[in-house]
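Read through the structures below before going on.
No value in this document is a laboratory result; all are computed from the given coordinates. In this text the structure is predicted, and so the values were computed from the model without any measurement. Cβ atoms are built from the backbone, for glycine too; each structure is taken alone.
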Structure 1
Amino acid sequence: MSAENFLQPAALAIPKEGYLERIDGPYGPLFPKTPANYGFSVLSKVKPGREDAVRAYGKSIEDGVRANPDMLAPLKLHYLRWLLFPIGDDLYFMYQGIFDTDFDKYTEDAIEIFKLAGLNTVFENLVDFPEDWKTNPPAFIKFVREHQVSSFLEYGEYPYVSADEIKKALRLKASLSDALDQLQ
């Protein structure tokens, strides 16, 4: 991709299968890099009575990142979005994430972060999530793949740009602003 391409917004329609060309990774098909980069969405039923635990886990991530801003850095995240919503009498959780690594690496890295930090995962509050996820990454990944809801369109205002490239550009902007301020 030429340097100018990131300046032109881009959209990509994704087939129902979730990929344009099937390329298998260690745990199944790799989802494509799109203008929004890599990502996935998980939709799963919350165990009855666990809504407060799910919400509290969100707060624990906030607190963890405040204490250690690089806590989730290995995941190369652009953003996460978590939603809780009712369907009939049940409560569902949706996890949406966009990041710079492929699905399998992201999931393996997430498991390692949780183990090293001594954290559990919010997914433990979801129906059918494997209890042995810390020692059985394939079971964790199988759960995520089974609950993956593929997008059919992804758009990027700054397509295919990594989080590291964005941070680098913002650091350059701050440096230029500082230099200009010193000239005044």
Structure 2
Amino acid sequence: MSDTTYLAEGPRTAIRPFTPADADEFTARARESRELHRPWLFPPTDPDTYAAYATVLIEDPSKAGFLVCERHGAGGDGAVAGFININNIVIGGFRCGALGYGAFAHAAGRGLMAEGLGLVLRYAFGPLGLHRLEANVQPGNEASIALVRRAGFRLEGFSPDFLFIDGAWRDHERWAITAEMR
């Protein structure tokens, strides 16, 4: 676990920023989770790719990356259960960002990401000062749709050929939540 202080804590999880020191754990968990993630998600699985990925999340003001960590439990205190990133952050009158996220296989189906997403929403609508978050989800990704639905996101529409993933333009459902909805 990194020495970084948690940004928010819940009963079972806490969130903290990515650090360069997380490379070994993150990439090992991403490799263990390939079957879970495919074909929806392709997180970094080697140290060099992780370094580039984390550097952008750490340094780019239009992004905020959060590791969802277990406070106690099967993964051990501080074990990384998953990640939630806010991308394309726009401030000013818009104050919006787009979510990207993934659970790691050892944490899937345990409710840890639901709690972690709640912490990220609280942080995004509090200290980050955002008003709206969007999640674009491929229609067949039932676990991801269930996660945002449980968190209170509303379905706002459907976008054909919306994002280029795994070599093709993929359709996505557009889900969103605002600070007032929380």
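One of 1, 2 was used to calculate distance in nm of label points 7 Å out along Cα→Cβ at positions 8 and 48, giving 5.6; which?
Source structure: 1.
Once FRET efficiency 1/(1 + (r/R0)^6) of positions 56 and 152 (r between Cβ atoms, R0 = 30 Å, to 0.05) is calculated for every structure in 1, 2, which label goes with the largest value?
Result for FRET efficiency 1/(1 + (r/R0)^6) of positions 56 and 152 (r between Cβ atoms, R0 = 30 Å, to 0.05) over 1, 2: largest is 2.
1, 2: which one has helix-only ellipticity at 222 nm (-39500 (n - 2.57) for each DSSP H run of 4 or more, over all residues; to 500), as calculated, at -8000?
2
Looking at structures 1, 2, which one was semi-axes √(5λ) of the Cα gyration tensor in Å calculated from, given that it came out as 31, 22, 16?
1
One of 1, 2 was used to compute relative contact order in percent (Cα under 8 Å, 6 or more apart), and the result was 18. Which label is that?
Structure 2 accounts for this read-out.
Taking distance in nm of label points 7 Å out along Cα→Cβ at positions 88 and 144 as the criterion, which structure among 1, 2 has the greatest value?
Largest one: structure 1.
For distance in nm of label points 7 Å out along Cα→Cβ at positions 24 and 136, which of 1, 2 scores largest?
2
Which one of 1, 2 has Cα extents along the principal axes in Å, for residues 80-127 alone, as calculated from the coordinates, equal to 36, 24, 14?
Here the read-out was taken from 1.
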